[in-house]
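Computed from the coordinates by the stated procedures, all read-outs in this text should not be read as laboratory data. Treat the numbers as computed from the prediction; the structure is a model and nothing was measured. Cβ atoms are built from the backbone, for glycine too; each structure is taken alone.
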Structure P
Amino acid sequence: MAPGPLLALVIQRSVQGGLASGLRVAVAPLLTDLPIVVLSFLLVGRLPEAGLDIMLGIGGLFVLWLGINAFRHAGDAIDTTATTSARQDFLHGALINFLNPHPYLFWVAVGAPTVVRAWRSEPWMAVVFIVAFYALLIGSKVALAFVFSRARALPQRQYAWLIRFSSFLLFIAGAFMIFAAWRNLSAIL
């Protein structure tokens, strides 16, 4: 349950849009990780460092936009009928996961070598690794979506504070991504 932009978005959507909204964002890795794993093996391993940093910067801008947009609406009255569409939740979660270089780096540096080694010695161990990895990755986000979706029952003032807090988390994650991209690119150039 490493903090990051997808986790912050799960919290924000759960608080603002309820459990269903948070769950739709939480399952985004199930939709986006297959292409990420394939791209990791085929493309990302061959990208220059600057390519990864550019991807990180674009992802950071998107996360910043989500945080700013949520913050702007934090003081709005709680409207339990107004939620983002399922399509918007999936799209935002998928974009954050797809533009974040951390899944690529994980699969290039840790996931793929672990799965390949396990497959060569005991194929069932490779399957157990993948199943356990996704059960924990998705399960932790589902649990957080459940917990934070209960915030909709809070009084308006506390609800607005939670929205601002989740917006702050998104903003920090986006700013960190942009700073890391800038720092890495300036070191290369």
Structure Q
Amino acid sequence: MARVDQARWDARYTAGDRQMRNGDASPFLIAFAPQVSGKHALDVACGTGRNAIFLAKHEFHVDALDISPVGLAKLDQAAAGLDITTHAVDLDEYQPPVNTYDLIVAANYLNRPLIPKLLAALNPHGILVMDTFMNDPRNSANQHNPDYLLRQNEFLSYISDGFETLKYQEFSVIAKGGTMWKQAIAARKIETSK
């Protein structure tokens, strides 16, 4: 599966798919990055790096992960001089180090088994920011595989003891061919007594 995914994303980045170009960072990331006390960040499924570049410009050291070497090469080129380290990884197999990151962002990417691992990878007081598309009857541009779309309130179901939800939101965006609904969440790891 990883080879198929890599080939598909490499082709999209090589073709210059307009949706794959660098754009603005995730609005939730922009809102919550200033609340992070440390400066070590992880950008999951970073693509060409819109979120990684935003973070590096705000003095974070960023580990940027993606399956596509083509997307990562575009990020490396765009991020010359910024504190970003890119890693080509299969996120289905990835095991992030525990208690390592002050901020983790995953935008427009859903890997359900990875979410608990990302929560464990946060330092105490670290913040996880996620946003991606939902399976929603209001979608008019639904060309996505439903396996990779969130269910109603699904992000909230991952936040349990040891974490606090800072903000949860559902909102619509204009996507290729119409409207898609998304979920976004920011959650903070609570420091527990030992």
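One of P, Q was used to compute distance in nm of label points 7 Å out along Cα→Cβ at positions 39 and 55, and the answer was 1.4. Which one was it? So the calculation was done on Q. Taking distance in nm of label points 7 Å out along Cα→Cβ at positions 71 and 175 as the criterion, the highest value among P, Q goes to Q.
Comparing distance in nm of label points 7 Å out along Cα→Cβ at positions 135 and 151 across structures P, Q, the highest figure comes from P. When relative contact order in percent (Cα under 8 Å, 6 or more apart) is computed for each of P, Q, the one that comes out at 46 is P.
One of P, Q was used to calculate helix-only ellipticity at 222 nm (-39500 (n - 2.57) for each DSSP H run of 4 or more, over all residues; to 500), giving -26500; which? Label of the source structure: P.
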